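Peer 1: Please go over the structures that come below.
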Structure I
């Protein structure tokens, strides 16, 4: 899957959760700054898994654990790209 398509879809998913327009989200944005709380984060993860048919290594009970970088929108996009590539291999 093309990087641009992944980026656009991830941003759409986050924008839906944050209830803002996708154009208002840049790769440098952090989810907390966009108003996405822990429940919204879990919803984003579920939506990403469904949209890309991937399994995101994320545990809502220990969100600080390594495995999936949630530090910014760009980091999330990069992580999704890796999982999509791994699945396609």
Structure II
């Protein structure tokens, strides 16, 4: 499964949606994922990809991990995986 497909599956699960209903252009808000859901999604992403996501739930805008859209999350995961390799 590709990084894209895994991230979409994780976010779809968090939003109680089918992965086919998740567009890479969707925002987490559009998917119905609240702040607690964001934190849970980050934990699952960290476990799934064995990475550490630089995200602070208290200051999400200050983190070096863009969560503005599904596409930006995928790009962030790919960047972190490349840095770790």
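Peer 1: For mean count of other Cβ atoms within 10 Å over residues 11-18, the calculated result is 19.2, so let me know which of I, II that is.
Peer 2: Values: I: 19.2; II: 16.6.
Corresponding structure: I.
Peer 1: Given 35 as the derived value for relative contact order in percent (Cα under 8 Å, 6 or more apart), which of the supplied structures I, II does it correspond to?
Peer 2: Numbers: I: 35; II: 32.
Corresponding structure: I.
Peer 1: One of I, II was used to calculate distance in nm of label points 7 Å out along Cα→Cβ at positions 3 and 19, giving 3.4; which?
Peer 2: Values: I: 3.4; II: 1.6.
Considering all the candidates, the number was obtained from I.
Peer 1: Can you say which of I, II returns 11.7, 33 when Rg and Dmax of the Cα atoms in Å is computed?
Peer 2: Values: I: 12.0, 35; II: 11.7, 33.
Only structure II yields this read-out.
Every number in this text was worked out from the coordinates using simple rules, so none of it is lab data. These numbers were taken from a predicted model, which means no experiment stands behind them. Cβ atoms are built from the backbone, for glycine too; each structure is taken alone.
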